[in-house]
Structure P
Amino acid sequence: MSTADPFVLMEGIGKRWKGELGVEDVSLTIARGAFVALLGPSGCGKSTTLRLLSGLELPDEGRIFIDGREVTTAAPAERNLSMVFQSYALFPHLGVAENVVFGLKVRKVARAERAEKLHRALEITGLLGYESRKPGELSGGQRQRVALARAIVAGQPLCLMDEPLSNLDAKLRSSVRKDIKKLQIDLGMTVVYVTHDQTEAMSMADQVVLMKNGRIQQVGAPEDLYYRPETTFVAEFVGAPPMALIDGAALPGFEGTARIGLRAENVRVAEPGAGRLECRVSECEFLGSETFIGLDHAAAAGLIVSLPGLRHLPSGEALTIDFDDEDLHFFDADGLRSCAPERVAPPS
């Protein structure tokens, strides 16, 4: 492989257990120093993909390359990578320092080098002064930082993370999320990060790989998945709130389109009779700076309008909405993105 090849390459990877699909035809290229998020619902194959990359599972077909070397059947220890898990995997009877350098001791790294790497890792993760504390004496966020410090001292160019923040509360997740991203940038590591939380994927990753039923649905920058979803699954999965889908037959001029997507921020309230869809209020969700108004319409799913500040509209109240053609997304009968159709003018 040439120097222009990606740092990580997965070609046509497939894995099954007793005939049951794990992943199918997974092909992925990852640049050196990138932060890649494997995103998707439970059972979509994202953790299986990570385990195949790590060597904890071997593929039934396809090839895997790391840094120009084929590692398809290589053991995890031969792949020059580190791993951070959801469970932290810390030794409860060892202090922070011993947990962090345990792998270095196993590899018989010299004492002076161990001490140097330990100090740097604890400094980066904000754990200096905690060297002798046992995991039971630490908070969840601190235990996760110990796991990160262990990955740092390993000094490997590739770090795999399997839902490392799922055991933390919302405030800690936000804090440690920033820590992980800063570490990745400062250390120049390539990170492959598994999550079912789109906030983590969209805020941390340079590249998002969205999966469903063992297959990749779309790969791209977070903004690509948000602004140009390739399928209705991507449209409905990415975004909070997700994209609404409207039956094309409900919009005059677009009757030949199967489904039309619309984001909440592109919907506006219109005067009765002056908009494009007549809806009924189903719910109001106050989020501080804005209120999401859920709308019911027979030909639409997930319609929401975002209004500033606190708003309360009674359920069942009639509401007319409007939007611009340039904010619409078009999908065919198979749920695949299609070109904007030529709008048919209504008869005079």
Structure Q
Amino acid sequence: MADEGQNLPVAGHGSLCLPSVVVDGYNVEIKDDEGFVGDRASRRAFCESLERWREPLRKAGNDPFGDRDITDLGKKELEAILAKGDPEAAAVVQGAIEDFAQALAHVIRRFLRLKSWQDTERIAVGGGFRSGRIGELAIARAGVILKAEDIPLEIAPIGNHPDEAGLVGAVHLAPAWIFGAHDSILAVDIGGTNIRAGVVQLGNGKKGGKGSSFAKAKVWKSELWRHGDEKVKRDEAVERLVAMLEKAIRSAEKEGVALAPFVGIGCPGKIEEDGSIGGGTQNLPGNWESSRFKLPQSLREAIPTIGGHDTVVVMHNDAVVQGLSELPVMRDVERWGVLTVGTGLGNARFTNRNASTAGEE
């Protein structure tokens, strides 16, 4: 039987008006003569820069990376080279960091020209590139470049680990009433390479509800599936996701976690009100942009109840959800944004509905 409280309003899929913020814009694509501006600040762009700096050394016959493909160099290995590796190899990495920082600063300038991004006071940078020292240095360097130009803007790496920020932010999609007897939710973060699903707890040691802060929300358990390593169809991917969620539900029940009947989803692209996706899913397995495909509906049909109550599913853009994880530390500003560096550049801009209480429900 459904809770009586479930008759109360729930934010719609892709809603621009959320409990604590107004979403001024997201999934913005800026183009110029060279293509999409955001592509210049992507993981691929960083690898291409490494290759450009490596080329002169290769021509001189003393490539410190040998015959290895640059994409085979992992984040940890590059950081070790930067810290105490071959000086020329370290110089290549430093050159790529500088290139990326300049590109990121350029992208930010372009975003700040948009009406929906005007007067932005702070930007959090997330995505997989943010994790590790190289990403932190590139982000900090971009901030220094902008400060040198007297642009009144703070820029910093997103606070939560990038693998968890896209899950943690999902608690801000849920209506406060749903936490009246629960202290956790199911969350899904869908990316171009990975799908992650897990349980997010409020982390405040008590049941939620009106006035409860989500500042200590954290991932209790999660599971990662690298769909990019497999050739799967869309429906197969949905089946795998359902299995991940069902496993999380069983774990919560077994360990006494008070799981709310709510699933929050972050997914690439333009999220329509009916739960369909209007574009931006080219890196996902199969056709996710069919008007007949609605992931929230598919999940509700597969998992109609949680703990005996009707399942509520809300989906939003993945950059929006990752940005929402920053709400507790954005209370002191009014307008702020998020950029997520991954396969592409995700983006979202927010205005706090109440700057003094943002991050509280």
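The numbers here are math on the coordinates, done by the rules we state, and not lab data. Just so it is clear, the model here is predicted, and its values are computed rather than measured. Cβ atoms are built from the backbone, for glycine too; each structure is taken alone.
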Rank structures P, Q by distance in nm of label points 7 Å out along Cα→Cβ at positions 108 and 340 and report only the one at the top, that is, the highest. P
Ranked by mean projected area of the Cα convex hull in nm², the structure on top of P, Q with the greatest value is P
If you work out FRET efficiency 1/(1 + (r/R0)^6) of positions 220 and 316 (r between Cβ atoms, R0 = 41 Å, to 0.05) for P, Q, which one comes out largest? Q
Source structure (of P, Q) for mean count of other Cβ atoms within 10 Å over residues 196-203, computed value 23.4: Q
Structure from which 3.5 was derived, distance in nm of label points 7 Å out along Cα→Cβ at positions 92 and 124, options P, Q: Q
Answer label among P, Q for the case where helix-only ellipticity at 222 nm (-39500 (n - 2.57) for each DSSP H run of 4 or more, over all residues; to 500), calculated from the coordinates, equals -7500: P
From which structure (P, Q) was distance in nm of label points 7 Å out along Cα→Cβ at positions 140 and 164 calculated, if the value obtained is 2.2? Q
Work out which structure the value 25 belongs to, where relative contact order in percent (Cα under 8 Å, 6 or more apart) was derived from one of P, Q. Q
State the single structure among P, Q that was used to calculate distance in nm of label points 7 Å out along Cα→Cβ at positions 132 and 188, giving 3.8. P
